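Structures follow.
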Structure 1
C-alpha cells in the first residue's frame, strides 16, 4: 500500500514539474516576443543616432532607459510624435526628463 502511494506521489510530482517547466518556457517566449515588438516600435520612432544614445544610457541606467522607452512608445501610440526622433531631439527630451540635482550644503561647526 505504501509503495503504491509513493508511486502515485512520484508520478504527480513529475507531472507538476513538467507542467511548471512548460509554463516557464511559455512565459520566457512571451517576454521575448514583447521585447521584439518593443524594439520594432523603437526602430520606427528613433533615428539611428538616438537609438545609439538610448542604448548607451541603458548600460549605465537601465531603469531610466526603460522609463524613457515606455514614454516614447506611449507618445507614439497616442499619435503625439511627428516623425522620427533625432539624436538632438532625444537629448532635449532627456534634459527635460532628467531630475535636476540639488546642491546640498552641510555646515559643520
Structure 2
C-alpha cells in the first residue's frame, strides 16, 4: 500500500491517494490543485525518509472546501476571587483530497 507523510500548517499527516482530510486553512481557491512536500514515502515494500524532504516526490492535492471547525469554549476562572472569562474559538480549516503521490 502506497502512502506518504506530508507536512502542512505545522503538522504532519499520513496520506494515501484518494484520501480526504482537513488541514489548517490554506490560501488557495476551491478546485485548485496544490503541491505539498513529502517527508517520507512508502511503496509497500520500501520506505524512503527525506532529509528533510524526499527529493523529487510530491503530493498533489485538490482543494475541496474552506470552513470552520466546531466551537470550543475557553473558560478561565480563579476560585473565590470572582474572576471568570469565557471565550469561544472556531479554527479555520481547508478540506483537501490527495489526488496522487508522485515520485521522481
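Compute volume of the Cα convex hull per residue in Å³, for residues 42-81 alone for each of 1, 2 and report the one that scores greatest.
Top value of volume of the Cα convex hull per residue in Å³, for residues 42-81 alone goes to structure 2.
Identify the structure, out of 1, 2, from whose coordinates distance in nm of label points 7 Å out along Cα→Cβ at positions 18 and 50 was calculated to give 5.0.
Label of the source structure: 1.
State the single structure among 1, 2 that was used to calculate helix-only ellipticity at 222 nm (-39500 (n - 2.57) for each DSSP H run of 4 or more, over all residues; to 500), giving -27000.
Considering all the candidates, the number was obtained from 1.
Thinking of 1, 2, which structure, once P(r) over Cα pairs in 10 Å bins from 0, in percent, for residues 10-57 alone is computed, gives back 23, 27, 20, 16, 11, 3?
Structure of origin is 1.
1, 2: which one has FRET efficiency 1/(1 + (r/R0)^6) of positions 2 and 66 (r between Cβ atoms, R0 = 41 Å, to 0.05), as calculated, at 0.15?
This figure was derived from 1.
Given a value of 32 for relative contact order in percent (Cα under 8 Å, 6 or more apart), calculated from one of 1, 2, which structure does it belong to?
Source structure for this number: 2.
Consider the structures 1, 2: one of them gives 62, 29, 21 for Cα extents along the principal axes in Å as calculated from the coordinates. Say which.
Comparing all candidates, it corresponds to 2.
Every number in this text was worked out from the coordinates using simple rules, so none of it is lab data. Note that the structure is predicted; figures quoted are calculated from it, not measured. Cβ atoms are built from the backbone, for glycine too; each structure is taken alone.
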